[in-house]
1. If helix-only ellipticity at 222 nm (-39500 (n - 2.57) for each DSSP H run of 4 or more, over all residues; to 500) comes out at -28000 when worked out from the coordinates, which of 1, 2 was used?
2. Identify which of structures 1, 2 gives the largest calculated value of distance in nm of label points 7 Å out along Cα→Cβ at positions 28 and 52.
3. One of 1, 2 was used to compute mean count of other Cβ atoms within 10 Å over residues 12-19, and the result was 10.0. Which label is that?
4. Please state which of the structures 1, 2 yields 5.6 when distance in nm of label points 7 Å out along Cα→Cβ at positions 36 and 60 is computed from it.
5. So Kirkwood radius over Cα pairs in Å, computed for just one structure, reads 19.0; which one of 1, 2 is that?
Structure 1
Amino acid sequence: MTAVRILTIFAVAALAEIGGAWLVWQGLREHRGALFVGLGVVCLGLYGVIATLQPDPHFGRVLAAYGGIFVAGSLAWGIVVDRFRPDAWDWTGAALCLVGAGVIMLAPR
């Protein structure tokens, strides 16, 4: 159950952070306005709260592992939302990051 909880929290955190960053990007770079920026800032703040729900008490470990989730999640967001087409190097890099995240968070201690 712990692995499922860890992965669920990471997934929700990724939606909040990547979605928030995307909203800020849309507001500033795509000139969609202050509402997008404001919503993005709120989502980014929620990401910070969600990350604290991880069962591991070590901030550095949780954030380091989340980095791998962020990389893969960003590519997934790009595919779904922006119709981005990753190349073999993108896929390889994301896979390496996910393996690293798994080693950090799921290793027996």
Structure 2
Amino acid sequence: MSTAKNNHQTNFLQFFLVLDPFSRLIFLGLGFASFGTVVIIVGNIVNYLTPPHLTLAAGDKTGESYIISEAIKKVIERRTNIQIQVEETRGTTQNIEMLSTGKAFWFK
């Protein structure tokens, strides 16, 4: 059985070595393109299956915005695959700071 594998590998190597340089280049290019296509497809599938994550900057835990944000989180997570994290902040200044650093997001 192992001699059959070695025979196929030898046949492929001999086939590749007898090709002219241009054909080798095309052969290698098609191989890399095929590999790249598979990597891109697998990456897209993994990205599709990974749930999106959202951070809400919501103010003080006793404030209305935090309580509303928690309610939104419960409804969204129950009905979709979006993961939401509600962050307690010191107020508007910290909310703006989190938005500017990318720790929280602003949607229009």
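Each value in this text was obtained by applying a stated rule to the coordinates, not by laboratory testing. Computed from a prediction, not measured in an experiment: that's the story for all the values here. Cβ atoms are built from the backbone, for glycine too; each structure is taken alone.
1. On the way: 1: -28000; 2: -22500.
It traces back to 1.
2. By distance in nm of label points 7 Å out along Cα→Cβ at positions 28 and 52, the leading structure of 1, 2 is 2.
3. It must be structure 2, since only it matches.
4. This figure was derived from 2.
5. On the way: 1: 14.6; 2: 19.0.
Source structure: 2.
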